1. Which structure, out of P, Q, was mean count of other Cβ atoms within 10 Å over residues 79-86 derived from, given a value of 14.8?
2. Work out mean projected area of the Cα convex hull in nm², for residues 47-86 alone for each of structures P, Q, then name the structure with the largest result.
3. Name the one structure among P, Q that helix-only ellipticity at 222 nm (-39500 (n - 2.57) for each DSSP H run of 4 or more, over all residues; to 500) of -24500 was derived from.
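Rule-based calculations on the coordinates, nothing more; no lab input. Being a predicted model, the structure only gives us computed values, none of them experimental. Cβ atoms are built from the backbone, for glycine too; each structure is taken alone.
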Structure P
Amino acid sequence: MAKDALFFAEDIFGNQFCLKDDCIHTFDPETGLFDKLAESINEWSGIILEDYEVLTGYSLAHDWQNIYGPIQSGYRLVPKIPFVLGGEYELENLYLARTGESMRARADLALQIRNIPDGASIKMDIKD
């Protein structure tokens, strides 16, 4: 799903930014989909600065740290109910997880739902 992309940054939720097809894209690990965000790194940095609250998850990360303390390097805020399945961008729906573990779980979800049409019902089976 993520072939031919050079990843260089990610937000607090583990959504990633990458170079792909000579442009800057976002990559959603829950769906495995890319969205073009900018034509250049300069344009990307301007977009990030203009909308950092949404594009980085700053507000939720700040609120989390006020309650639970610093978020260590290598950790991300991960949704209990995945965003792609209707999970809310709220503290109550988030937990702290190692980045690698989170990416593996979300990649597994992306592989399971990639051929399911939008709006279809699915059953989520959570395993240890």
Structure Q
Amino acid sequence: MLYLSQHLKVGVIVAERNYFINGITELLILSFLKNHDAYVYEITKSIEEKSGGLLSISQNTIYTATYKLENEGKISEYSKLVGRKRTRIYYHIEDEGINYLEQLSNNYNNTINGVKTILDSLN
């Protein structure tokens, strides 16, 4: 019984961590798309560059998040011809995505401020 309880706690921590990471990924994607339409590789490279190399999110993770956001109606996609034969899939933020971005931003800021307050009180 103790093993299951400990395992469950670890599972909950992992689930919470994944939820937090997914939220940050969505926050970053929507923030980039709020400025301009973009394709996955562009988003991935921009995250890495703008973070000074501190953040690196795989294209696979970005694709998974864009698929989810698109299914929820928060973003849309369109194809654009690049060169003579190559097409790129661009993503565009929708009104629902802008509203969701505001919620994510508020949640993120509240979480960061709460953690900072706790850490400051312990020092």
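1. P
2. Q
3. Going through each structure in turn, the value belongs to Q.
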